[in-house]
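Just so it is clear, none of the values below were taken in a lab; they were calculated from the coordinates. Owing to the predicted nature of the structure, the values given are computational and were not obtained by experimental measurement. Cβ atoms are built from the backbone, for glycine too; each structure is taken alone.
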Structure P
């Protein structure tokens, strides 16, 4: 969690890096600290070639149309929430 001053520095850093996407600032009720979360979209053409191939295979094998990936508390890949047509 970050203090108000630290959050302002995060916003300045995000702005200076010319990032595209959403910067979400979240503060829980009755707290003096907040968290900064970056939400961005990375297009396949922006990925390294080997990542593009793995990404395409992953999507094709699972039939993913839309999805969300999550790491566990230790930072390890953990699960995928996906949506696809049900026929």
Structure Q
């Protein structure tokens, strides 16, 4: 029998989304090396796994846990956690 994992999402006050599964969080980290003059210094963020304890404190207080996260962002986090993507329903 496989273990059921639950993913929770939160908006950070700075406007990005983090997710939590168990005692770990997926936190977007800026990829400085990807910022090049050739791409007009566009920012790229990669999700990295951290222990909940390592982000407890000031940043933790800036999180608002919610279900109201766009499906595309949820699916990025689900891919990070190796979960099946949610179906995106196309409107009329």
Structure R
């Protein structure tokens, strides 16, 4: 699986944060450290209508521990792996 980046847009700048790919590949869930979480994080995915954004909002947190938030990853690899965007 190729790297998947979370993005955050602020002040006309797009900041990228790579997901924990080892955890994603083995558990098919997103693990994000609490210190990196902020509102507005998203990644691109392909659907039947084109390319869309999937936001990691607080209501999508499935579990948490002392240091991490865990989110479901409801996509197949090919839906996020080869997405090309302008940034």
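Worth pointing out:
- Label whose coordinates, when distance in nm of label points 7 Å out along Cα→Cβ at positions 41 and 73 is calculated, return 2.5 (choices P, Q, R): Q
- Here P(r) over Cα pairs in 5 Å bins from 0, in percent was derived from just one of the structures P, Q, R, and that gives 3, 11, 14, 16, 18, 16, 11, 7, 4, 1, 0; the source is P.
- Parent structure of the calculated result 4.3, given that distance in nm of label points 7 Å out along Cα→Cβ at positions 25 and 49 is the read-out and P, Q, R the choices: P
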